[in-house]
Structures are given as C-alpha cells and as structure tokens.
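Quick heads-up: structures coming right below.
Nothing in this text is a laboratory measurement; each read-out follows from the coordinates by a stated rule. Please read these numbers as outputs of a predicted model, since none were measured by experiment. Cβ atoms are built from the backbone, for glycine too; each structure is taken alone.
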Structure P
Amino acid sequence: MESRDALKPLTSLRFAAALLVFSWHCVPTRQISATFSLGYAGVSFFFLLSGFILTYGYHRAFAGGIELGALRTFYAARIARVYPLHLVTLLLMVLCLPYLGENSVWTGVDAQTRLGEIAAGAVLIQSWFPDRVIHFGGNGPAWSVSVEAFFYALFPVLAFALLRLFRRSSPRIVLLGAGALWLAATFVLAGQHAGPDDWRFYVFPPARLVEFVVGMLLGIAFLRRDPHAAWPLRATSVEILAVAATALGIYASPLFPFSLRFSAGVMPAWALLISVFAWRRGAISRLLEHPVLVRLGEVSYAFYLVHLAVIAFFAHVLGWGSPFAAPLMLTVTLALSFVLYHGIEQPLRHRIRTFFAPRPPAAPLAVGQTAAN
C-alpha cells in the first residue's frame, strides 16, 4: 500500500461530497440541491474518487497479474470497509421505517416486497433491480454501495488490464485516455432521454462504470507523475482554479439534460479537483489536511449511510415547520456518524482484516522438540 498521507486532502473532500447528498434529502435545502443536482454531483465524486484511491493503493498488487493472495487481501479489505456498517445502518433504517408514516418504499408495498428489498439490500444487489422500491428500498443511500460492490468485483481485472495497457505511457497519455473515455460517454448519453433518478443511467451499475474507470486512470497518471514537476502557476492558484471549475460545473448543471447531470456533466471538474489536490502543494491542501477535516472525511461513510434515517426520524417527530429541524438533523447525523465510526466501523474493520490476513508459516521445531513442549 502507498502512503495514506497523500490522500488526506481527498479524504477531507469526501465529507463535502457527503454534505451535498445530505442537502438532497433535507427539505429546507432540497430545492436548491435539486436545481443544481448536488446529490448527483456528490455521488459522482464518490465513484471517481473510489477508482482513484483503489488504484493508488493496490496498483502494485495487480500490476503483474492476478494472484490468489492479492485477491484475498483486496476483497477482505473491501468487505471490512463497507459491509459491517452497511448492515448496521440497514437494520437501523428498517427499525425506523414502520414508525415514520406513509412512504412509497415501505408502507406503500406488501410484506413480500418489503422482504425482497431488505434481502436485496443485505447482499448489495439492489441497484440491479429497475424497481425503485427495491433499489431505493431499505436504507436508500446504500444503492450506491451496491454499485461500489460491482466496481470491487471488477477492480482486479480492470487494474491489471489498464496498468498493462498504459505500462509505457506518460501521465499525459493516460489523462488523454481518461478524457477520450469521458467524451465517448458524453456523446452516447447526450442523445438519451432521461428523467430524475432514471435507473438506466443513474442506478444501474454498468452505467456508472465510466466514472470508476476514469478515476482509475487519474490514479495511474498520478502514480506516473514527476513529483518535482513545475506548475505554470502557484500551487494555491491552481487549487483555487480547480475549486472554481467545480463550482462552475455544478452551477451550470441546470443547462445539462438529465442524462448528463448524473455524472458526465460535472465529471471533468471533479477529475481536475481530485488530480490537483492529490498533489498536496497549495494552501488549500494544507487546510484540508487539518486533523478535524480529515476526521470528518473519515466518518463520511457513516454519515452518508445514516443521514437519511436521521432525517426521516426527525422530520416525523418535529415536522419541517420547526426552525431547529435541519440543524438538529445535521448535528445528530454527525454525532451518530462518530459513534458508528469508532464503535462499529473501525473495530470490525480491523477484526475482519486481521481474520483474513495471511498467517505466517509456523517456525520449524528444533530437533527433539514436540508440539506439546
């Protein structure tokens, strides 16, 4: 594994993306969030970043081939990373749903359908079902974890193929490959008619694979960089431009057809942001490396998975007329995220990875020594 220090600014940015998704589900911010596709943008960032981080961390494991030991280590780490917390938050949401009043994915369906959506969610295959009751059922935000599970299944093969394909390529050529892939996807999607949350382009796992692969190519280009290469502008200026480009891409999103709002429209801006902040050269990067911001990024997965349950609970108890509803939802979601991160995610992650870690070979016994000695 590469040094995790290089990922600190990107870890902090994960929390900003989680907040975009939070704004999508929170009524006081929903109108502006829907207008500028903030929820779509947040999820797209996660998919791009996932491809980048996995490539950065595991490129050595799969560059020369796909070996059983490397597969075991990789999949154990992925299961440990996402699955325990996913199951806990799914259970939490299912316990809340019967008491939250009328809703289309629980009280609006029969018992058999409820069992189906829980079962699909438990094994992370819900995003493969076009019925929104299934893919948004149970803990709704976990549909994207189902998509991530698809990415994880393909990653070793994709990593081996891309690293071999670009084994002699400069960072510029790899980035051109990423740009060509984005252009091809944009060309195909631009002519498609789509509505909000269209399963074909938003939820269906193969439809989101381009983001993940572009993220992988960004990771390969970053690994091939010259760490001492000069930039045409001061590093902080480049970081400001990257942030401005992202803001502009999100601001322009109402001009895009829905088929491009889900990912392709803002993908170049996210790609620029990830590529720039991975270098850790400017003042904004140093700010994002502050321990508080990094810790917020670390709990962002818990925040993402639990926020809808908290929002639904307090909306049912307080209603949206209370001026304290939204701030209370955010505060409780943050507090619960820290509890889940430290109480469940981290301990179980460590235990699962330790359990699946290769055992060192037993030391040979000395002459005359027995196993009972």
Structure Q
Amino acid sequence: MLLPRKEIKSISEYIPGKSIDEIKEKHKLTNVIKLASNENPLGASPIAAAAYKKCVEKLHLYPRGSAPELAKKLAVKHKVKQDNLIVGNGSDEILDLAARAYLNKGDCAAGADSTFSVYSSVTQIAGAKYKAFPLENFCYPLDNLLKASRAKVIFLCNPNNPTGTFYSNRVIFDFLKKLPKSCLVVLDMAYIEFTGEKEPPLHKWIKQFPNLLCTRTFSKLYGLASLRIGYGVASAEIINTLKKIKPPFNSNYPAQIAAAAALEDTRFIEKSLKMNNVERQKLTQSLQKLGFEVLPSGANFICVKFGKNAAEIVAALESKGVIVRHLRSFGMPEWVRVTVGTPRQNAVFTAYLAGML
C-alpha cells in the first residue's frame, strides 16, 4: 500500500468559499451574488484587464521567473531594491516557501487559532508543529505569541482573516521589536489597504528587522484573484533563501503583466477603496439594526454573529442565490464572514436576511 508522509495525514483539505457556478447548479438559479471570498465586487482593474488581453501572442513562451517588470514597479512602490522582493503564485506560495525554507522537522511555528488555515497547513507539511493561540477579544494574540519562545516562525495576519480586526502600525512595530531575531515573522498583509491607515514603511521595517517577511496579494483590492499573483518583501538574505526553492516559472506571464498594470490604475484603486469604506459602514449598521453582533473591521469583509443557527441561515441564503462564508472551518461556528459588496448586492443580502427573522 502506497502511503503519504505521516504529516500529510493530519492536514485538512482547504475549504474555499462556494463558487457561483456551484450554487447555480445546486439550486437551479440564474443569478447568484457571491459575498464569500473577499473578491473585489467591482471586478478587475480595467487597465490590468487590457494589459492581460495583450499577452495572448506570448502564451507559448515561458515567463521570466524574476517577474522583472512587476518587481521593478513594486520596488518603486515600497522604496526597496528588487533584491528585497519575490513574486509568487499568490501570496499563499510565499507562505509555503517560508515554511519549507525555515522550518525543520520538529520545529514549532506559532499563530492564532481562528485565522487563515494555510499557516497551519504549510507548517505541518514542513514537518513542524503549529501552536495556535486563541484570539484575544477577536484580535490576534500578540501577548501569547511573545511568550512562544520556542517558535522558529510566527505567522501574523493583520488585518486578521476572518475577523477583520487589526492593529496599528505602531503596535505591530513594537511587537516586532520584542521578538528575537532568530524567529522569522511572516506578516500577512493581504487586506492592509482597506484599513484606512497609512501603510507601514516596509523599506524601514525590513532594515530594522532582518527576520521580517511581509506578504502581499493582488487578489483583493486589485481584483486579480483568478490570476494567482502575490509577492513578499524582506531582507535580501530571506529573499535569496526563498528563491532557492521557488519553482522556476511559478508566476505566469499574463499575471505578471496584469499585476504591473494594476499598480498604475489609481482611479480603480481609489474607487474600490471609497466604495468599500462607505458600504462596509452601511452594511455594518444595517446588520446591527437587525440585531446582529458585527465586529469592527479594517478589511473588505465583516464578521457577523448569526448564532447557533448560522449553518441553517447560510444554507437558506444560498438557496436564494446569496453566498456568504460560514466560519465553522475557522473554529467559529456561530459566525459568518460577509464580503462587502456593491450597494445593490449588500441591499439584496440584507433584505433576504431580514425576511428570515
């Protein structure tokens, strides 16, 4: 009998949000609203989409593994050198590279329990153990992470997925100062643009903290989730280490070109952020008026307590063509994550929900 590595047996398969096609087929629907996976409800950056279409004549060629055009623009954006950047097949791949590069069998990584499950899975795949600390008032357990003295790697999601809670740059900076330089800190900033705060000065942070790896994505704000493109920012030493185990052609050419173009689409970025900020507040208030507890969020989603009947409510919404994310797999069975949609999408969702009360 062919057996996989024993570490694989204990890993649960990642459960994504249900797709539009899945719900259409299941309930025989023609119109479905997806508010489950934190995608940009406005679609992709138009400039990025146009650049993507121009790539068709080069689909037979391998991409450049270093993604030079994208890396050059990212270096300017973050005021770093290209040696401080690595582009990945989504930021998920950067997380996996970090675990495989820095965790030995028997090592320990630490993070939260109700957070992105990939932190735990990449740790286990590397043969290490993941120490999960409970959230503190729905926020990342920074105090307990500081006490995790044996941790070789710490995963920190800010804002946290799925709660949307986040810490200021000052709090994160002070946290980093207290950690030993022998511990790699992976700071997942997938939703950082939505906080409304000024982004942290990564060019200064990676100089002061040579043990810091920041991951970013084009899947959320820029609307390029389907292309699977993300990146990491860190010291040249960390980046060089990750590049040694990076697959040679891990990010495809159309994704590289579309992402580079998306960075220039300031109009789309501003429109997306403005709509999210306005609609997030309106959606929060609407749900609170219906009697639901809603956590304060600095992301493009909100975390709502549906209670003991959360699974039933989610299923009922799906039958009407509205997909939200039940948080059972995050260890929060009474809670639901709802992506902030367009005004119409949010109105349809709240109307259906109100009708169930």
Structure R
Amino acid sequence: MSPRLRSAALGSAALYLTLGAGQAFAADATEVADAIVAAMQANGDSQAKYESASASGDAITVAGFSATNKDGSVLSAPAIVITGAEMRDQGGFTADDVTFDDGKVVDNDSVVSWQAASVSNPTVPSADEIKAKTRMSPFSAMELAGLSIEGDDLPVPLTIESVNAVVDIDDEGNPRDFDVKIADIGLAAEIIGQEPEMAAVLGQLGYGSGFIVDLDMAGAYETDGDIFTLRNFTLDAADVGTLNLAGKIIGVSPGKIADTGRPDQAAADGLLDNLTIRFDNAGVVERVLDMQAQQMGMPREDFVAQITGGLPFMLNVLGNPAFQEKVAAAADTFLKDPKSITLTLTPPAPVKFMDIGGAAMSAPQTLVDTLAADISANN
C-alpha cells in the first residue's frame, strides 16, 4: 500500500476514532454532520461533504459522505450512522457508537475497502482541538470486517477478515491498556512470491496457495516511570508456526514518540527490563529441512546430523563458550524434533538500549552475560 494511501486511511480514521471529553447537550442531524466535516477539514488537507443528514430516534444518518485529500485520495462512505450523539461545549460531539459500513479509500490505483466498521464511545473533536493537537483517548473499542487492499504494487488483493481493538488511553495519549486482534490476513502466494525464485520456493515448500495469518497484540503502559509492558505480540500462520514476543521496556513514552515522530530520539534513554521470543513450529521447519535434504540428496536425519555437527564451530563467533553450548544443545533438540524454541533476556537490572547497541558493536561477547540470555527447546 502506498504511503499516500496509508496517510489518507489513517487521517480519515482519526475523524471517527478520536475521543474527547466535556459537557454535552442535545445534537441534531445537521450539527453532527457539520461537525464531522469541520473536523475533517481542520488541518486544511481535505475537503469534505455529505448529501443529507437525518434523525430517527437517537440515531443520526449522514448519507453520501466523502472527503478528498489534497493529494487526490478520496474517502467515501454511503452512510455514517451515529447513535446517542451529544454536542460538546468545546465543539464536536460524543456518541455511543458510530458505524460506517461499505466504505473505501481510493488513492490513484489503490483501493482500501471494508464491509463493516464501527467504533464504540467515539468523539469527533472540534477543529480547534485538532489544530492544537490536543491529546485525547481515541476510542474504547473498534471493529472492522471484510477488509480488502488492492491495486498499487499488489498483484492480487490482500484481505483481512476482521480487526478488533479495545484501548484505554490516558490524558497524555498513552495506551494504559490495549488488546488488538487481526484475524485471517490472507497473504496469497502471488503477493509473497512476486519474484520467480520466491514463487518456486513457496511451491517446493507446499505453500503454493499462500498463507492465512492471525495477529494478536496486547499490553499496557504505566505513566509513572514510563513502563511499557508487552503481554504478547503473536503472529500465527496456519501450517507454519507461531511467533510470540513478550517483554517490558522502561523510560519510553508512546506519547513522545507520537509527538516527535522520532522513535529513535524518544527511546534514547529507554531500558530493556526483559524480553521473551518464542517460536512454536506447526510444520514449516520439517518442510524446510525436507527441501534442503532433498537438494543435498540425503535423508532428513542425515542432513540434520550434518547441521548440528557443525554448529559448535559456527557458534564460535559468539565468543561465549557457555552460551555456545546452550545454543548448540537447543538447536540439536529442536532440529531433531521441531516443537518450540525460546530465547529469554532477563538482565539483573534494566539495561539501556544505547548500551546494548554499543556493546553489540564493540564487545558482542559480553551481551550474553549482560542480558542474562538463555535459550531452550521443546519446553
């Protein structure tokens, strides 16, 4: 997806997903529709319009909505339905929920479309708040279904069955808690294997039809001490395996990263408290070993024995004999019976990322002990 398309999609999503606070008073359909237009046009990057606005009970329908970005990208939704809308003293409005089904964003030859979309407890902020970059909670929950990304450099559409997000944001824009689940990301073989060599490898591995991937992210942030805890970052691909990351980082503010746009600067004083990386095999290891063994003209068992036999020599580059033995033992166990492999970093005291980077360049053999690295297989 092109940078302009991503920019348009994210900018448009902000219109619906931004949350604020304040005293409220009754809204009518035109006021709500005009508030949406004002929010979209606040930064001068887009021109928005709608065909009609009507109310039925506590539901307001803004029909024929569209917004055109100055780069030419267009967001459109046949109908935005706002339930429980109440105008805010400072401008904009709150609502119980907003739905904007069957929408799309078109940017040159690229199209992002969705069948269903809704946010819970949203607030459209005032134009002044947007211009002032006032920090607000984005939403309490969001659901998207039937997404499709097509065109641009994609030979076939990339599809996503659903996106579900629950987020608790503090007044500084930091995620006190979040849980995001993206289900059934359809990565067709044509997307991954656009180069003939990669397509051939996918065919040899038995992945000629592509992959179905699920992504799950959950974590929390504590303002006091800038403590970010990643409970899990999980990528699961059917017939491939599951990669999971979990850990804790101290001294990095997501709000500062968002403000500066420079994660490297915001993380300059960040510290690693702990990190776990685990891979659970679901078939890809056997397929790779079988393919390599076939190319070498030998049984898989002999090929694995050849690899594990040469590991001690190859691992000398680590410069840490004790850890080299652990890595060799874990690799031997995993390759003979590929179930899982886990790497943990649990330093006795949090370590600055800058110090980790410096040691990696000047004395990489010290990192294993500094980070209390450990590795194990099939546990």
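One of P, Q, R was used to compute relative contact order in percent (Cα under 8 Å, 6 or more apart), and the result was 29. Which label is that?
Of the structures listed, the value fits P.
Here Rg/Rh (Cα atoms, Kirkwood Rh) has been calculated and equals 0.99, so which of P, Q, R was it run on?
Checking each candidate, the match is P.
To test your reading of the models, identify which of P, Q, R gives -11500 for helix-only ellipticity at 222 nm (-39500 (n - 2.57) for each DSSP H run of 4 or more, over all residues; to 500) when calculated.
Here the read-out was taken from Q.
Comparing distance in nm of label points 7 Å out along Cα→Cβ at positions 196 and 220 across P, Q, R, which structure shows the greatest value?
R
Of the structures labelled P, Q, R, one was used to calculate distance in nm of label points 7 Å out along Cα→Cβ at positions 36 and 236, giving 3.5. Name it.
Source structure for this number: R.
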